[in-house]
Structure P
Amino acid sequence: MVPILAPEQPEQSATHDVTNQAPPLAPYDASEDAALLEGLRREGAGWAEEDVRRLGRRAGDEEAQLWGEQANRYEPELRTHDRYGNRVDEVDFHPSWHHLMGVAVAEGLAAAPWADDRAGAHVARTAGGLVWGHTEAGHGCPTSMTYAAVPALRRQPELAAVYEPLLVSRVYDPGLRVPGDKRGLLAGMGMTEKQGGSDVRTNTTAASPTAEPGVYTLRGHKWFTSAPMCDVFLVLAQAPGGLSCFLVPRILPDGTRNTFRIQRLKDKLGNRSNASSEPEFDNTVAWLVGPEGQGVKTIIEMVNCTRLDCVMMTATLMRKTLVEAGHHTKHRGAFGAPLIDQPLMRNVLADLALESEAATTLTLRLAGAADRAIRGDAQETAFRRIATAVGKYWVTKRGPAFTAEALECLGGNGYVEQSGMPRHYREAPLLSIWEGSGNVNALDVLRALGRAPDTADALFAELALARGADARLDAAVTRLRDQLSDLASAETGARRLVERMALTLQASLLVRHAPAAVADAFCATRLGGDWGYAFGTLPASADLGAILTRALPDSD
C-alpha cells in the first residue's frame, strides 16, 4: 500500500510567537523629566540633583520595579494574637515592602529634612518622592506621616526632644520595640472616626488625665489609621478641655505593649501594599501634645505637610503612567506606523504631557514655599496656606482621569494587571480623599480667604510675576480677582472657584518657566477654552512635537 503524503506546507512561524509588543520598560531613569529637574534647581535644591538622578535610576531598575509589584500582590496580613493567645496586634509585610521602605528612609524621604539646615532640603525630599514613587505608592503613606509628625510634635518640646532625633533618622528599623532602643522611628496618625470622618470635632474617643502631668489614658475607636505597624501615632481625642492632640506609642518606655487593638485592616480599592486599620484604645497611655482643646491647631501643620505629599504623589502617578504610555506607543504599531506617530495619539500624549508638567511644576513650587515658610518667610507662609489647598483640590482631582487616559493608550494591554496600569488607576482616587476630600479642600480655601486676607494677597503677588506675558493669563487673573471680591455666597460654587485658581496658578508658572509651546498650549486650552472635555483635544495650533520632545525625549 502506498502511503498518502500530506502536501508540503510553506514554512510558518509558531502561533505563539510574540510580535508588535512593547518590551519591558525597566530599566529606565525616572528622573529623566525636564520639568522636575528644572523645578528642583529653581526652588533652591539644585545641590540635590545628583542624588535625585541616582534615585531615579534606582527607581526605574528591574529590582525596584519588582519590589513595587510584589508589595501590592502580597498584601499585609494582620496577626491579632500569637500562638498562645496573647494579643500582639502586629502586621506582617512582604520583604519587598521592607526593601522599599529601607530605600525611602535612607534617601531622606521620611522626616530627614527637619534635621537638614540647607535651604531647599524640603524641596529635595519632594523631588526624591517624585522619582522614587515610580516604584509604588503605598509605602509613601508612612514616610509622609513620619515627615508630617515632626512640626506637630514640636509643639511639645519635651516630647520632641525624645522622639524627633529618631523620627529624622535615615535608618529603617522595623519591628515593635521600646522606641529609645531603636535606630529610627515611623509615625502614623489617628484622626477620623466612623461617626464623623473629616468632621473631627465630633470625635468621641475620650482622654482622661492621670496623676502624672501630661499623661492621659484614651478610650475609643478610630476608623482609618495608617499605618498600624508604626512606632508612634498622633491621635485626636476629647480631653476635659476639648479636642486635643496626643502622642501614642505602640510600646511604652518600660517595654510593655500599649493597648492598640487592631480590629481589622481595611479592604481598600487601591493602596493595597499599605496597611490601614481600625484600632481600639482601652486605657491606652498617651502624652498630650500642645494645649488641651487645641488639637486641630496642633495637628494642622501635619495636615499641610501631608496635603503637599498628596499633590506630589498624584504628580508622580501622572508622570509614571505618561512614561508607560509613551513607551508602549513608541514600540506598538498600528495601521502602518508606530502608535506614537499617529496624529490623534500624539494629541492625546501631548495633552497628558501638559497636565503632567503643570502638576509637577506646581508641586515643586509648593515644596519651595513650604521650605521657605518653615524657615520663617511670612510671604511664603501665606502663599503656602492657600496654594497647597488649591493644589491638593485640583491636581488630585485630575489624577483619576489622567491615569484612565494613560491606561487607554495601552488598549487591552493596559487593562491587564500585569501591565501595572490598573494598580496606578486604583491608586489615584485615594489622593483626592486622603487629608480631606474635594469639598473639604475647596471649603478650606474659602476659609483661608475669609480669615486670612494675606493669603489672597500672596496668591495675586505670585500671579503678578507673569503679568503681561500672555493676554489669556492676564484676563484670567482679572476674572479671578473679580470673583474673589465677594465671598459671601461662594460656598455653592467653591469647586469652580478653586478650579479656576488652580488653573490660573499653573498657567502663570508655565508662562514663566516652561517652553513657549507648553505654556501656549496650556493657556489656549485651560484658560482660553480651546479644547474639549477629554484629553487629546488640543487645537491644531498646538506644537505637539515640541511638547512631546520635552516630555518624552525619545518620542521622535
Structure Q
Amino acid sequence: MVAEKEKKGNEKVVAWRYREKRPLEFNTESGIGVKELYCPEDMSDFKYERDLNCSGEFPYTRGIHDNMYRGRIWTRRVFVGLSSPFETNERFKYLIERGESGLILIPDVPTQMGIDPDHPRAREETGVTGTPLYAMKCMEEAFEGISLDSVSVDLRGESPFVAASFFAQFVANAEERGDDIAKLRGSLINDNIHQNLSFGWGFTCPMKPNMRLCVDIIEFCVKHVPKWHPFSLAGYDVSETGANAIQEVAFNFGAAIAYVEAAMERGLDYGDFGHRIAFSMSTSINFFETIAKVRAARRVWARIAKNRFGATKPEACQLICSVKTAGSSLTEQQPINNIVRNAIEALAGVLGGTQSLDVCGYDEALALPSEEAAAVALNTQHIIAYETGAADTVDPLGGSYYVEWLTNKIEEGVNEYLEKIDEMGGMLVAEEKGWLRKEIQEEVIRKHKEVEEKKRIVVGVNDFIIPKDQEIPLPIKMADKEEQEKASKKIVAAVRRLRETRDHEKVKEALKGIHSKLEKDENMIRPMVEAFKVNATMGEILGVIREFYGYNYDPFDVIANPFV
C-alpha cells in the first residue's frame, strides 16, 4: 500500500490507496503458477468418472460420503491443553456446552518427550504449553463427568512411543469407569516419522520400538476398539514446519505407506484397518490451494489403497481427513485479523470436504487460547455450517476450471514426490538421509524471501502496518510465570504423592509383565493398560521399553531405573 498524508485543520490523517500495479506473476503458496483465466482447454484431458465422479464414489475427489454435510456436519473441535487435567476438564465441558462435537487433548512438552513431571529436565516446562499426562489419574481428571461414548476424542501423542502411553491411559480409565471400549470413538496421532521431522525428538523415541508400538496399536484397535482410528498422520505438523501443500500430502502418504506395510508384515489385513486411518492436514491461508489439496489427497490415497494395498472394500479406499487452521498464518501484529484468517481457512477446509475441523484461537500467536478465543473458534464453525450455505450441497466448487486444474497439479506433484521416496527405499530411508528436512528447509527459505521482498503480502507484517497503540485491543491473557511455577510445583507434588501411596510391588510386577511381553514379541498395549491401572507412570513404562531395546532408561540419562 501507499500512504498519503493529508491535513484537516491541525490533524494529520493517513489515507490508504491501492497500488495501481500488481505483480506480473501470481503463484500459490506452493509456487504453482496461476494464470489469469482458466477455460475448458485447461481441462482437455479431464475425464469425469476417472478424475471427479459423484461424491461417495471412487476416487472420492468430491468427498467420501454421498451426501456429505447434508447428512451430518463435520466433527467440530477446538484443541485444549491447559496446565492441569482439572483445568482441561473444565474447558472441555465449557466447549461441549457450546456445541463442540469432538475433543482434542494436547499434552505438554515433557509428556511428549516421554518423561514424568518430576524429571529434572521437565520441571520448567511442565504444564506450560499443554496438559501433563503421566498416569491414569490424569485421564480420570481430564474426562471426569464426560460420557466417552458420546464424544469423539483426539489424543495428540505424536510418536507411537508416547501415543501408546496416552492410548493405554485412556483405555485403562475407560475400563475402570466400566465403559465398553468397543464403543470408544476417536483418533490417535501416532507418527514418529513426522515427529522426528517436525520436532527432532528422535533421541527420546527411538525408531525401532516406535514402529513396533505403532503396529501394536493398530492390532489392538482392530481386535478391541473397532471404532477408533489407530493412527492419524501428522501432516499438519509438517506443514507448520514449513512444507508446502504438495510436500505435506506427499510426506503424509509416504509415512502412511511405511506404517501400513509394517502392519501388513505383522500379518494384518489392510481391509481390516484401512478404513480407520486418519490424515491430519493444515488449511493454509491460500484458499483455493487448500481446497484443491484436500480434494487431490482423497484421489491420490484412493488409488494408493486400491493399487498398492489391494483394497477391495470402498471404505478402505476412502481418506478420512482432519484439518486444522494454520497456526503459522496467525500474527502477533493486529491479532484481531486472525479471526478473519481462521474463518477463511476453516471455510476452505469445509469446501475441501474434511471430516473433522479444528479452528485455532485468534490469540494463539501470543498465548494459549482463552475461553473467549475458543468460543469464537467454535462459533466460526457453527456459522459456516448453519448460516453460509457452504454445507448445503456437495462439493460446491466441483467443476470449476481453476479448482479442477489446481487439483490435478497438486496430484501430479504428490505422485512425483512419492516416486522419489520409493526410489530412495521408502520414507524411513528418506528421513534418515535428511532429504525430507532439506526439501522443507528450501521451501521455508523461498517463502521467507517472498515475504521479505513483498512478493507475498502478510497484512500487518510487511504491509498495511499500523502502530501497536492503534491496534484494536483483544482480551488476550499472557502467560504468568509465577502462576506457571505454582502449577508446575503442584503437579510435581502430585506425582510424588502418587509414587508414595501406590502399591510398589504391584507396579513392579506390572513392569515385569511389560518386559516379559517384549521378550515374547507380543502386543504391548494390554500390559501397558494394566500397568497404568496400578498407577505406574508413563516415564516408568516407557523406560522399561527403552531399556529392552538397548537404550538408556531415561532419554536424558539423568535418572536410573528405580525398580532394578
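Here, each number is a calculation from the coordinates, and none is a lab measurement. All figures in this text were calculated on a predicted structure; none of them were measured in a lab. Cβ atoms are built from the backbone, for glycine too; each structure is taken alone.
Tabulated values for the structure
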| item | result |
| --- | --- |
| Which of P, Q leads on FRET efficiency 1/(1 + (r/R0)^6) of positions 53 and 213 (r between Cβ atoms, R0 = 41 Å, to 0.05), largest value | Q |
| Comparison of P, Q by FRET efficiency 1/(1 + (r/R0)^6) of positions 229 and 381 (r between Cβ atoms, R0 = 41 Å, to 0.05) - largest value held by | Q |
| Highest-scoring label, criterion being mean count of other Cβ atoms within 10 Å over residues 125-132, among P, Q | P |
| Winner on relative contact order in percent (Cα under 8 Å, 6 or more apart) once structures P, Q are ranked, highest first | Q |
